Each structure stands twice: as C-alpha cells, then as structure tokens.
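Have a look at these structures, which come just after this line.
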Structure I
Amino acid sequence: MNVSGTTIPASLRNPPARDVSLSAIVAGLVSVLVGFSGTAVLMVQAGHTAGLDAAHIGSWLGSICLVVGLGGLILSLRSRIPVVLAWSTPGAALLVTALAGVPFDQAVGAFVLASALTLACGLFGWIDPIMRRVPIEIASAMLAGVLLNFGLGIFTRIGEQPALVLAMCAAYLIGKRWAPRYAVLAVLVTGLGFVAAMGQLQLGNVDWQLTQFVWTTPVFTWQAAISLAVPIFMVALASQNLPGLAILQAAGYPVAASRLVGATGFLGLLAAPFGAHSVTLAAITAAICTGPEAHPDPARRYIAGAVSGATYILLSVVAGAVAVFFQALPPALIAALTGLALLGAILGGLAGAMSNPARREAALITLLATASGFTAWGIGSAFWGLAAGLVAHWVLEYKRR
C-alpha cells in the first residue's frame with residue numbers, strides 16, 4: 001500500500017542500506033522506549049480488570065506489538081516516510097474501567113468492530129477531505145501543543161532526581177555542540193549508565209517468558225458495540241489518527257491520509273482476535289522519528305520509522321516481560337529522555353505555527369488549547385485544540401474577506 005501523496009521514482013531512491021544512519025537508529029529506538037514505557041502498563045491493568053491470565057495479557061501485548069511493528073516497518077520502507085504506528089493509548093485507558101464485567105470474547109468482538117470502522121473510513125476516503133482543510137500553521141501549532149508538556153517535563157522532574165536529569169541535560173548540550181546527530185544517543189547512554197551505577201534498576205520481577213499468542217473467537221453484542229467499540233473507534237480517530245496525520249503534515253510529508261488510516265484498521269482486524277484493542281498512527285513518538293534529530297535530511301528519516309517497527313517486532317516475542325522491565329526504569333529518566341528527544345520537534349512546530357503573520361492568532365489558540373490537557377467525552381486535547389484552531393481560523397479568515 002502506497003501511503004505517500006507523492007511517488008519517488010525508483011531510479012532516484014537510494015537502497016535503504018545507504019540511508020541508514022546511527023541518529024535514525026537511535027530515534028527509532030527512543031520512540032519505542034518512550035511509547036512502551038509510558039502506556040504498555042495500561043493494557044496490563046486493563047487485562048487484570050477483565051480477569052485475564054498472564055497468557056492472554058501477553059497475547060494482547062505481543063499481538064499489538066507484532067502488527068504495529070510489521071506495519072511500521074513495511075509502510076516506512078515502501079513510502080520512504082517515517083510511518084510510526086502505535087496502540088490507542090486513550091482506548092487502553094478507557095478499557096481499564098470499561099472491561100469490568102464484560103466477557104472477553106465480547107470485548108474482542110468490540111475490538112474487531114472498532115477496527116472495521118477505521119478500515120471503512122480509509123476505504124471510503126473520508127480522511128483526506130478533513131486533512132486538506134487543515135492549514136499547515138494549525139497542524140504545526142497542534143504538534144507544538146501536544147509536545148510542549150513533554151518539554152516542560154524535563155524541568156518538572158529535576159526535583160525528583162536532580163543529579164540524573166541534570167546529567168542528561170548536560171549530555172544533550174555537549175552532544176548538540178560537538179556531535180548534534182548523536183545528542184539523543186548521548187542522553188540515553190548517560191541516563192541508563194547513571195541509574196545502573198546508582199543501583200536504581202529493579203529487575204528482580206522480570207520473568208523473561210516467550211509470548212503465547214492466544215486466539216479468542218469474537219462474539220458480537222450490541223452492548224459491547226455501544227460501550228466499547230464506538231468509544232475506542234472515536235478516541236483512536238480523534239486523539240491519535242488525526243494528530244498523527246497532522247504531525248506528518250507539519251514535518252513536510254505528504255501522505256494519502258485515508259489509505260494510511262485504512263491500513264491501521266486492517267492491521268487492527270488481524271490482531272484483534274489475539275486481544276489487540278486498536279492500532280493507530282503514533283503522535284508523540286512519531287515526532288521523534290520525523291524531527292531533525294533523526295536525520296538532517298527528511299528523505300532519510302524513514303529509517304527511524306523502519307527501526308521502530310523492527311524493534312516492536314522483536315519486543316512482541318517477550319512483550320509481557322518487556323512491559324515489566326520498562327516499569328523498572330525511573331520515571332525521571334523517561335521524562336527527561338522524552339523531553340530532550342522532542343526539543344527539535346517542539347522548535348519546528350513553534351516555527352511553523354508562527355511562520356504566517358496572518359494566521360498566528362489561530363495557531364496560538366490551537367497551541368494553548370492543545371497544551372491545556374482539556375478532555376471531553378473521552379477525547380483528548382489534541383483533537384479539541386485542532387477543532388478550536390480551525391474555528392478561529394475560519395472566523396478570522398471570514399472577517400478578512
């Protein structure tokens with residue numbers, strides 16, 4: 001499936017081996033570290049809520065990692081765009097409470113239905129008209145708003161572990177001064193080395209068992225469709241797929257939006273019978289792979305998306321144990337690494353948002369609404385910031401006409 005809005009002639013493409021760079025590899029690895037460490041625990045909690053055993057929880061994590069990895073790897077290499085896929089984090093958070101009392105086979109039926117709805121959006125081309133109406137300044141402002149709190153997290157975590165965070169900040173500045181492409185790698189090595197030296201890695205509870213992929217035959221009920229399928233579909237589309245497309249757009253990558261969203265729905269259908277609740281485009285972690293830290297040349301950043309996908313495939317083999325491992329990392333390390341890795345993307349978003357004086361007010365409204373963290377009906381601030389910015393843009397442009 002070609003998800004790019006433009007086609008690069010094969011004769012002009014470098015073989016992927018020639019585009020590989022250490023900075024892109026590090027960006028792909030960091031995106032997985034950030035994505036997995038932050039939200040994989042939600043699926044473990046949701047599994048406990050549903051009364052699932054370790055095999056079913058491992059199957060849930062493993063299957064979603066496998067299709068996310070395969071999809072990201074294949075789409076990135078085919079389109080030469082850093083396509084990073086993820087699971088629906090808001091959907092996982094919703095399931096922590098919504099799965100209580102719902103038989104898991106009915107929940108799996110709801111997962112299948114949610115993915116089918118996403119696939120329908122792609123097949124019928126409902127996403128492209130939406131994205132064509134989003135000005136680049138609004139998309140850039142939403143990107144900056146989504147990432148702003150991660151940048152602030154660098155400093156809010158200093159009080160918890162000042163030596164660790166300040167050492168990582170120093171590594172970043174030194175790296176940016178003398179080896180800018182490897183600054184994030186320096187931060188990662190410094191952080192892991194520091195916590196290992198201080199004995200802060202608690203790995204005693206990690207049980208490195210292989211993932212068992214357990215099939216659950218879906219059962220469809222209208223109760224599960226209303227209470228699970230429709231909310232999962234809505235929050236995935238509004239909170240991750242649309243922001244994910246906007247991040248690619250803000251980074252300058254033209255994509256066939258409906259095809260890309262449709263691909264996530266198809267992958268979700270494949271994994272749902274094994275417990276996967278949703279497959280979406282990544283937003284936060286995508287910014288790591290689409291930013292200048294991945295590579296100065298945007299045409300070579302697709303390697304970061306491919307590395308991210310390959311890493312998820314490897315993690316799918318021991319997904320349950322990896323979730324426990326990431327829980328053992330200090331939160332300050334994850335926060336500082338995330339914030340420092342996203343500084344370039346934040347800067348790019350702010351620059352793009354304010355590039356056109358005529359649209360700065362609408363862009364500022366988008367940024368503030370997105371960064372506010374406001375949620376309603378289970379839909380996060382990224383969607384509401386985008387909506388607020390588009391309304392402001394329409395009103396202000398209408399007044400000028």
Structure II
Amino acid sequence: MRKFYQLTRAERVQALVDAGLLSTADAHLLLADAPLPQATAEHLTENQIGQFPLPMGLVRGLRVNGLTHDVALVGEEPSVVAAANNGARMARAGGGVTVQVPPHRVAAEVVFADLAEPEAAVRLIEAQVADIKAAAAAAHPSIVRRGGGLQAVHVQQRQQFVKVTLVVDPQQAMGANIVNTIAERVGRLLGSWLHQPPLISILSNYSDDAVIATVAIPVNAVATRHADGATVARLIARTSDFAMIDIDRATTNNKGVMNGIAAATIALGNDYRAVEAGAHAYAARSGRYLPLTQWRVADDTLHGKIAVPLQLGVVGGAVGALHRAGLAQRLAGIKTVADAQALLAALGLVQNLAAVRALVGPGIQAGHMHLQAGALAVAAGATGDEVARLTQQLQAGDKTLARAQHLLALMRQERH
C-alpha cells in the first residue's frame with residue numbers, strides 16, 4: 001500500500017474525502033486551483049496587483065490530547081512538512097502530545113506621557129474602573145453579548161509614562177479589531193479626565209499566557225539508521241542544554257519551532273506576524289533570549305516541552321474571506337481558539353523534535369537537499385512531466401542549479 005506522500009494530489013484529496021475529513025465541495029475547492037476572486041483580493045490588501053500562490057501541505061496523524069488531527073501547512077519549504085510528519089510519527093509512539101491551553105485573552109495598552117501629576121493620574125484611573133468597563137462595553141456591545149469584553153484593568157507608572165492595561169476576552173476572534181476599538185474608546189474617556197490625549201491606544205501582541213505542550217517518547221522511537229535511540233535522545237537533550245546558554249542556537253531552535261507554527265497559522269488565515277512577534281518576545285521575557293522548547297531524558301524516555309503564547313482566532317479577520325482557511329479548520333477539526341492553540345503548540349514541539357533529531361543524526365542537509373530537488377528542477381526551467389524526471393535524476397549527485405540545467409538540456413535533446 002502506497003504511503004500518503006506517494007499518492008497523486010487527486011488521490012490524496014480523495015483519501016481525505018473517503019476518511020470523512022473533507023467534503024466533496026472541499027475537494028473541488030482544493031483541486032480547482034482557482035485564485036481568490038478579484039473582489040476578495042482587492043479587500044484583503046492595498047494596491048493589489050496580483051496574487052502570490054503558495055502550496056498547501058498536510059501533516060497527518062498529529063495526536064493531541066487523545067485525538068488525532070490532520071493539520072494543513074502553507075509554505076515553500078518541503079522539508080518543513082516532511083519534518084512535521086516525522087515528528088508527529090515519533091510523538092505517537094509516546095501516546096501523542098498533551099497540551100494545556102490558558103483562557104484566550106488579548107491585552108491593550110493606553111499610555112499617557114509627561115503628565116504633570118502621574119501619581120494622581122494612577123489613583124484617579126484606579127478609582128474609576130467601573131466607568132472604564134462601561135465605556136468598553138459601549139464600544140463593542142456585541143462581544144459583551146457573546147460573553148466577552150473587558151475583563152480587567154491594570155494601571156502603573158513607568159518612569160514618565162502612565163500605562164493602563166486593558167485585558168479583553170475576544171471570544172473566538174483573534175481580537176485585534178475588537179481590542180483596538182475598546183482601547184481607543186477608553187483612551188478618549190481617560191483623556192477627558194486627564195485633560196490630554198493618550199500617546200497610544202492599541203493592542204499588545206505580547207502575552208505571558210503561554211500554551212504548554214509536553215510529550216514523553218520511548219527513546220527507541222527516535223533511533224536513526226546510524227545510532228540507537230538512547231544515544232540520539234541523549235544528544236537531543238544535550239543540544240537542548242546548549243540552546244539554554246547560547247543565543248545563536250536558541251534563535252535557530254526557535255526558528256525551527258516557528259517553521260511549523262507559522263505555516264499552520266497562514267493556512268488558518270491568521271496573523272502569522274503577530275504569532276511570530278509574540279513567540280520571540282516570550283522567548284526573551286527573562287532578559288535573555290531562550291529556546292521555546294526543552295528536552296531531557298529520564299528512565300529511557302525522551303521528555304519534551306514547549307511554552308509559547310499563541311494569539312489566534314477562528315472567526316473574524318481574513319478567516320471568513322479565505323475559503324481555504326475554513327477548509328483548513330474543518331480538516332483539522334478546529335472549532336474553537338483553544339483547539340487551534342493546542343494543535344499549533346503540539347506542531348511546534350514535534351517540528352522541533354524532528355529538526356533536532358536530524359541535526360544530531362545524519363545532519364540537516366541530507367534530507368533538506370533531497371526534498372529541495374523538486375524546487376531546483378522547477379528553478380532550472382522544467383515543466384510538466386520534466387519536473388518529476390529531473391527531480392529523480394538530481395538525487396544521484398550534486399544538487400546545484402547548474403547541474404539541473406545541464407541535465408534538463410540533455411533530457412530535452414534526447415526527447416527531440
């Protein structure tokens with residue numbers, strides 16, 4: 001029986017339909033390859049001059065909190081999808097990933113600068129929290145009706161600034177527009193009290209509320225063709241130790257984590273820039289930039305953990321406008337923000353596992369360049385069935401553009 005990656009695209013899509021993961025309409029959407037409608041594209045960006053397609057790959061069998069999910073990834077790098085599938089496979093040997101998700105909250109900051117009496121301003125604002133909450137509710141009554149809205153107000157003086165933090169429950173939306181609307185309304189109210197406008201009133205993409213994912217894998221599940229599982233697991237743990245003290249390694253480690261998280265965020269129609277910024281800021285919250293993941297070995301088991309904040313939404317924004325984003329949600333079984341956060345945290349953890357295992361085993365480049373051959377064939381000018389043939393020929397030697405172009409020329413000479 002052929003593996004999923006060995007099927008044609010049409011066969012893969014049909015397999016997902018047969019498994020009940022996609023509807024027939026979803027299958028038609030995926031196979032049509034239609035660009036966004038012009039009216040949609042015009043309203044999703046400014047000065048629209050065209051569209052920029054990226055392939056959508058699939059991570060199969062990511063087991064999270066006892067359930068198995070298929071997660072779509074959007075990006076140009078085949079090794080990201082391959083690594084995520086490999087990591088998901090290894091995680092299943094330990095029963096999958098366990099994830100704890102905090103309540104979904106987004107903060108805004110309303111900041112005043114150079115007040116004549118900042119201490120008095122702090123006391124005034126702290127005494128008027130009820131009025132602030134009433135203004136927030138009036139700014140966005142629909143979110144209050146759905147059970148969300150402003151939950152808490154914190155006031156602090158920071159040198160010559162007074163900062164008011166508004167903690168908002170945006171329900172199932174990522175919350176940027178909701179929170180900014182509330183922040184601006186509250187900012188005007190506070191400005192009327194303090195007799196000057198706020199310096200800024202805007203959401204923050206930072207959060208201390210991290211999603212925590214853990215996995216415990218028998219060491220034999222991470223064995224390679226060249227080393228036994230105990231050895232590989234020990235090297236993974238030592239690489240994790242090194243990332244704790246070396247910013248070069250920590251940065252590359254976290255980039256690998258975000259390979260999967262960012263690609264899934266794009267597939268879900270969410271703001272991957274916000275997710276990236278929040279993750280890297282969280283990594284530096286101690287004053288030193290640290291890895292988002294940690295690995296250790298105990299009792300013949302490799303234990304992994306990731307802590308990462310994930311500002312996501314399943315309604316609003318571009319989610320409703322991008323039909324493939326809805327398809328990606330349905331494919332993964334995502335119904336709530338908590339579902340999306342759990343899957344992306346688990347994805348980041350298994351992505352990191354696969355990358356570090358490759359790094360301490362055969363090395364990154366062997367698998368990376370094997371998968372890059374297809375992109376190299378396209379870059380050399382191959383089209384149609386030439387791409388598959390040239391990709392296969394490139395596997396036997398150096399993978400360079402010059403060699404790809406040479407082989408393509410020979411192939412065309414033989415054909416004619």
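With FRET efficiency 1/(1 + (r/R0)^6) of positions 59 and 115 (r between Cβ atoms, R0 = 41 Å, to 0.05) computed over the structures I, II, the top value is the one for I, the highest of the group. Among candidates I, II, the computation of helix-only ellipticity at 222 nm (-39500 (n - 2.57) for each DSSP H run of 4 or more, over all residues; to 500) that gave -16000 used structure II. Once relative contact order in percent (Cα under 8 Å, 6 or more apart) is evaluated on every structure in I, II, the highest one turns out to be I.
Can you say which of I, II returns 0.7 when distance in nm of label points 7 Å out along Cα→Cβ at positions 283 and 355 is computed? The read-out was computed on structure II.
If Cα extents along the principal axes in Å is calculated from each of I, II, which structure is the one that comes out at 58, 54, 48?
I
State the single structure among I, II that was used to calculate mean count of other Cβ atoms within 10 Å over residues 243-250, giving 26.9. Answer by label: I.
Please state which of the structures I, II yields 1.00 when FRET efficiency 1/(1 + (r/R0)^6) of positions 139 and 179 (r between Cβ atoms, R0 = 30 Å, to 0.05) is computed from it.
II
Read-outs: derived from the displayed coordinates by stated rules, not from any lab. Owing to the predicted nature of the structure, the values given are computational and were not obtained by experimental measurement. Cβ atoms are built from the backbone, for glycine too; each structure is taken alone.
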